[in-house]
Each structure stands twice: as C-alpha cells, then as structure tokens.
Structure 1
C-alpha cells in the first residue's frame, strides 16, 4: 500500500487528494476524473472509482467497483459493486459481493451483506440487510433486520418493488415479500407476503 505524497493531475486523469499526507491508496487503484478523496481514507486492492465520486473522510474501500457521482463517507465497503449516484454513510458497511444499483441511499449505521439492492431504494438507519434481494423504490425503515441465520444455515429474503418495510420489522428468512406490500412497525414476518397487502403484528398477519 502506498502513501500518497502529492495530488496527481495530468491530461488523462484529474482528481483531487485533499490531504495527500493522510491518504493511502494502493498503486492498483483506478480513480476517475473529478474524484475527490478526503483525508484518512484507505483505498486498496482492485478498486475502481468512477468520475465525480467523493470518498471520505475516514472511509475504507477494498476491491470495490464504484460508479460515477457516488458519495461514501465514514464508511467501509469491501468486495462489492456500486452503480452511479449511490450515497453511503456515515458509519455504514457494505460487504461480501453486494450489488448496489443506481440512486440507492444507505444512511447511518447500516450493514449490507451479500445482497442485491435495486434502483432508488432507501435504507436509512440502524438496519441489517443480509443475503437479500431488494427491488426498486423500496423503503426500509429504521431498525429493520433480515434474520438470515437460523443457527445452522443462511437463508435468503426477497422484497419486491415499491414495498414499505416498517421500522423495527424482523424478516425471518427464507421469505418473499410481494411488490407494493407494507409491513407495520415492529412486525415479525415469518411467512411469505402476497403482493399489495399490509401485514402487522407478531407474528405478522394481513391487516383486515
């Protein structure tokens, strides 16, 4: 790992290292035009960062593909792909072959593990998404968890497009939530949910 000693700018590559003496970037890393790397950021391995993306401060990236116009701050991202216009942080983690599509917002204290998050979905606060496929335009409320481990095996959660997952919802995998469905705050969902219905309670039941 190399410690940068100067900002690099030439005719082919134009990016900004705000504080080169406190920024660490491996020689294998590729930075796009217009990138800004804030202090105390570590970028390692086969990471490739698209144009006009801002990393840091205090962020760690390793073996990442990051699209254009993304923002990652005070966060850790490893072995995953972000498409364009993704925002992550502060204090969140993306890992283990996750794929984050265009325009996704991942807020503070969230963890995404081995999951596929489709376009313009929102995962705001204190949330764990593990071994999941989440559709487009889904809102995941604060404190929601995909309960993917039963003590012996990991299981997958599928959430369809345009769903609203209420705060504190526990999704007990394996599980399939149909498109346009809603879970009430604090629901414990143990069975598949059909499209376009609302479930509430523990265990969650269809709202009459």
Structure 2
C-alpha cells in the first residue's frame, strides 16, 4: 500500500493527498513533521514533507508525486491535449514559484511566531505583488484556472494561495484574495469536491 508522509499544515502534503483522493487510491496516511533525524532522512533526504512510499521506493517532491498519480494510478486531472497539459503545469509553477515561494520567507513569523527581518518582508512583498499580477494575467478562471474542468493547478492554488494571503494581510495590509472574485469562485467550487472536504475535515481535527 502507498504511504503518504506529512501533516495537515503543509500545503504540499495536502496537494499530494488530494491527488491520491481524486484518484480513489487507498493509502496509509503517516503523520510526520519535517525532521533532520536520521530515521526520517532515510525516507526523505532533505527531511521535508510530503514523502510518498510506493512499493518500497520513495518519492519526495510534490510535483513528482502528482505526476506519478496521474500517469499510473488513474483519475488524472491533467488535460489530454499536450499543450493544455503543459499549461496546467505552467500554472502550478506560477503558484509555486511566484506566490508560495515569494511569501514563504515570512511564514516563520506569520504562522509560527518567529521573527523575520524587514528587508526580507520588503522583498517578499515585491515578489508577491509581481506573482499575483502574473497569475491574474495567466489563469483563465472559466471557472477553473485552466478552463472549464478542474486540474491539479486548482488544487495547488487552493492549498497554497491562502497561506501567501495570510502573509500579505498580516504584514502588508493587503488581502489580495478579497479583490480576486474569480479565485474565490474557483475555490468555492473546488471546496465542494469530496477530496477537498476530506482534507478540510482532517485539518480541523
């Protein structure tokens, strides 16, 4: 049986979990936090979550896990058309690189009570402004990001963008999600899916 290592606070764990749930695959949910201990480094060499164990082999990057599920376990949420499929992957990268990664240096203070230097916050703000503007130009929201059908890009956005918005709201007085009705509509529709409801229930537990 597949094992998925991670914990509900992690957006990347939730993305991988959603891919498995959408595929209707049975898996063991192994609650794990990031760790530099030898026993976990033997599973995930960077000590990060999520990690996915498949037939004794381990996958350690979320995009790799999503691709494995789509290609080998059924229920793919990638379009069949190769250009459309590439565009979904592009949207996933936009969220990862230009929104999540832009906000992530501030997570320590915004989410976990640490302290972040003002220079880092200023850079995050500038990067996040560019990233949000770029995604608004690129995503279609018809009503989903890549068109009329849901794709993995929507799940990446659903679990990642609210964390970035929490940073923007706290430090920059900028609730960019409040000014983005197309995103709100997409997230509301995605929230109706059984996979998302299951994950949301586990996050509340």
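Coordinate-derived values only; no laboratory data. Just so it is clear, the model here is predicted, and its values are computed rather than measured. Cβ atoms are built from the backbone, for glycine too; each structure is taken alone.
In this comparison of 1, 2, the computed figure 1.4 for distance in nm of label points 7 Å out along Cα→Cβ at positions 98 and 114 is attributed to 1. Sorting 1, 2 by mean count of other Cβ atoms within 10 Å over residues 34-41 from high to low puts 1 first, with the largest value.
Here relative contact order in percent (Cα under 8 Å, 6 or more apart) is compared for structures 1, 2. The highest value is that of 2.
Any idea which of 1, 2 comes out highest on Cα Rg over 2.2 N^0.38 Å, for residues 26-137 alone?
Ranking 1, 2 on Cα Rg over 2.2 N^0.38 Å, for residues 26-137 alone, first place is 2.
Suppose you compute Cα Rg over 2.2 N^0.38 Å, for residues 154-193 alone for every structure in 1, 2: which one lands on 1.03? Label of the source structure: 1.
Taking Rg/Rh (Cα atoms, Kirkwood Rh) as the criterion, the top-ranked structure out of 1, 2 is 1, with the highest value. In this comparison of 1, 2, the computed figure -16000 for helix-only ellipticity at 222 nm (-39500 (n - 2.57) for each DSSP H run of 4 or more, over all residues; to 500) is attributed to 2.
The greatest value of mean count of other Cβ atoms within 10 Å over residues 50-57 among structures 1, 2 is that of 1.
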